[in-house]
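Scrolling down, you'll hit the structures one after another.
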Structure I
Amino acid sequence: MTGKLALPTLIALCSIALNKPTLGSLAVLGEINISGTMIKVDELANMLQCCLDSSVKKVLIPAVSMIDFATVPADLMGVFQLIPYSSAEDAVFKALGVE
């Protein structure tokens, strides 16, 4: 058993249940624990570099990871449309393009 839940799995299940696709060229970063607390992205700069290498255009990122932007090179930050989220529900809505 794990104490973490895969947020991309939750988004995929909601996408299937609602028959609504996620936004195109989207990467989902971050995890939630069993109690619903958002977990920061480890090595944010490396994760964003992987997104760049994969031709990702939009990155869904937990708001708690915004503090780590200081560790990310400026030229890497400007490549993506960064979409912060504050909860699992917020992430699902934003990944599906629902306002």
Structure II
Amino acid sequence: MDTWFNQQPLIKNIKEQGIDVIGMVENLKQRNLVGNEHVSLKELYYLTKPVSGKKGVLRSNQTTQANGVPIKVVFVRNRNKKSDWLAILSTDCTCIYGMR
């Protein structure tokens, strides 16, 4: 899905229907659970260890959205702005190629 639709309530609703979601995520006010803390996407990026040996992949973290949906977030280099990153989210934590 596009970032516009990749919101936690919609993701939860789709997942409850037995369908997985994959798409880019923006650093909005949505929170993810790390331990007992709710963190932003940017905070999650800095809490995640860097990945080595995967071209373009910066970090990868399996976590839970604040609404209880387990997700995998993969941070990749932004090709248009090399100093920036983009986040890809999946509710199928095993399907993202090279991100295990």
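Every read-out reported here was derived from the displayed coordinates using simple, explicitly stated rules and does not represent laboratory data. This one's a predicted model, so the numbers in the text were calculated from it and none came from an experiment. Cβ atoms are built from the backbone, for glycine too; each structure is taken alone.
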statement: Value 1.2 of distance in nm of label points 7 Å out along Cα→Cβ at positions 7 and 39 was derived from the coordinates of, among I, II, structure I
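Please compute distance in nm of label points 7 Å out along Cα→Cβ at positions 15 and 79 for structures I, II and give me the label with the greatest value. Intermediate results must be reported in sequence, preceding the final value.
On the way: I: 2.1; II: 2.9.
Biggest value here belongs to II.
For relative contact order in percent (Cα under 8 Å, 6 or more apart), find whichever of I, II sits highest and give me its label.
Numbers: I: 32; II: 25.
With respect to relative contact order in percent (Cα under 8 Å, 6 or more apart), the highest-scoring structure among I, II is I.
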query: Of the structures labelled I, II, which one yields 6.3 when mean projected area of the Cα convex hull in nm² is computed from its coordinates?
result: II
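Matching task: -4500 is the computed value of helix-only ellipticity at 222 nm (-39500 (n - 2.57) for each DSSP H run of 4 or more, over all residues; to 500). Pick the structure from I, II. Please list the in-between numbers first.
Working: I: -9500; II: -4500.
Label of the source structure: II.
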